[in-house]
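> For reference, the structures are reproduced in the following blocks.
Values quoted throughout were computed directly from the atomic coordinates according to the rules given, and no laboratory measurement underlies them. Everything numeric in this text was worked out from a predicted model, so none of it was measured. Cβ atoms are built from the backbone, for glycine too; each structure is taken alone.
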Structure 1
Amino acid sequence: MSDEQKYFVHPSSYVDDNVEIGEGTKIWHFCHVLKNTKIGKNCVLGQNVMAGPNVKIGNRVKIQNNVSVYEGVELEDDVFCGPSMVFTNVINPRSFIERKHEFRKTLVKKGATIGANATIVCGVTIGKYALVGAGAVVTRDVPDYALVVGVPARRIGWVCKCGNTLKNQEGKEFICEACGSSYTERDGLLKVLEEKV
């Protein structure tokens, strides 16, 4: 990292023209960042990550090895993408039909975690601080703070902002045993009472 270049790109990686990379970001071995992609500050792109073209990645995002962030995918701040998880951007791909005009937007909101080998079918929103379990296949929107697992992914509980699974308390109130944050469930969604993280 030089004084002029406030981020790190491993020599084996390639960054196209018209790319913005934030201060403190590290791009490791065999990555490719395509044109018109914006990567925020203090991100980590592990080995063999591809991002772009025209992708927006927020601050403090961690993308583990072997992940492709295709056009149509947006990652907000503090998102974690586990090793070899998969994004898609066309709902019905065929090798012999070009469907770039049919890309469906996928939004991963602030603080969400996607586990290793999970697949995100395009056109969904993953809510803030949600946790997608390893190997899950997400085919529909995931609410904020939801814990989803399986094929297709289903909600099996709620998680705290700190990532700890919440246990139901009396009156449908949830108190995190790890950090003490409190939540309540209303109309099938988790609402914050007090976050201590």
Structure 2
Amino acid sequence: MMRYLLFAMFFSMGVTLWGQSEAEIVQDIKDYQESKNEEFRNPETTILTPKDFRKFKALEFYPINTAFRVEAKLVRTPNEKPFLMPTTTDRLPEYVKYGEAHFEIDGKPLKLMLYKSTDSWGDPEKYGDQLFLPFTDLTSGDGSYGGGRFIDVKIPEGDTLVIDFNKSYNPYCAYNPNYSCPIPPKENDLLVRMEAGVKDFGKH
């Protein structure tokens, strides 16, 4: 009985399982989206072509939906061999599979592979704890960029991590053909519509 009362009090205060209220989570996503827009609006950081930059106002995102912010179980996969990940050009960056993220969306079990760059993006001190999560889903080419989207994930201390699809973003080549972008492996194709995060550029 006491456990039930504590559980009820926990949620009556609007606190989630991740230690944040719903409002705090939504605001965090809004801040993230605005930071991405600022990056594109700033002539010093934009990756847009000159033509697109002149008319750019804002990226288009799916409506924020915290159901697409999931707590996943991390299953580490040690002793994996590094491999060369295909890209949209001849460039072949080297990655290694770090582990698997197991989670559910609407009660459907899903799994994504997490990768780590073998050169830690050239800056081990800054990026040494980051994992690369590329994926495609049923919105790819039908609402979101056909080449898939990415999510940045930090290595957790334990065996759980939060994956927020509301923060999924497009590879640079979705905006500018001069960039070389990793192609999400087929094993990271989700057979569900992940209607969260950024939409395809210039198609809406």
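> Determine which structure produced the value 1.31 for Cα Rg over 2.2 N^0.38 Å, for residues 79-142 alone, calculated from the coordinates; the candidates are 1, 2.
This value belongs to structure 2.
> Given 17.8, 56 as the derived value for Rg and Dmax of the Cα atoms in Å, which of the supplied structures 1, 2 does it correspond to? Could the numbers behind the result be given before it?
Working: 1: 17.8, 56; 2: 18.2, 64.
For Rg and Dmax of the Cα atoms in Å, the value 17.8, 56 is produced by structure 1.
> Another question, then. Figure out for me which of the structures 1, 2 the number 74 belongs to, where percent of Cα pairs over 16 Å apart, for residues 39-150 alone was derived from the coordinates.
2
> Which structure, out of 1, 2, was relative contact order in percent (Cα under 8 Å, 6 or more apart) derived from, given a value of 10?
1
> Sticking with this one: Here distance in nm of label points 7 Å out along Cα→Cβ at positions 31 and 47 was calculated and came to 2.3; which of the structures 1, 2 was it taken from?
2
> One of 1, 2 was used to calculate mean count of other Cβ atoms within 10 Å over residues 71-78, giving 20.4; which?
Working: 1: 20.4; 2: 14.4.
Label of the source structure: 1.
> Moving to a separate point now. A value of 0 was derived for helix-only ellipticity at 222 nm (-39500 (n - 2.57) for each DSSP H run of 4 or more, over all residues; to 500); which structure in 1, 2 was it taken from?
Going through each structure in turn, the value belongs to 1.
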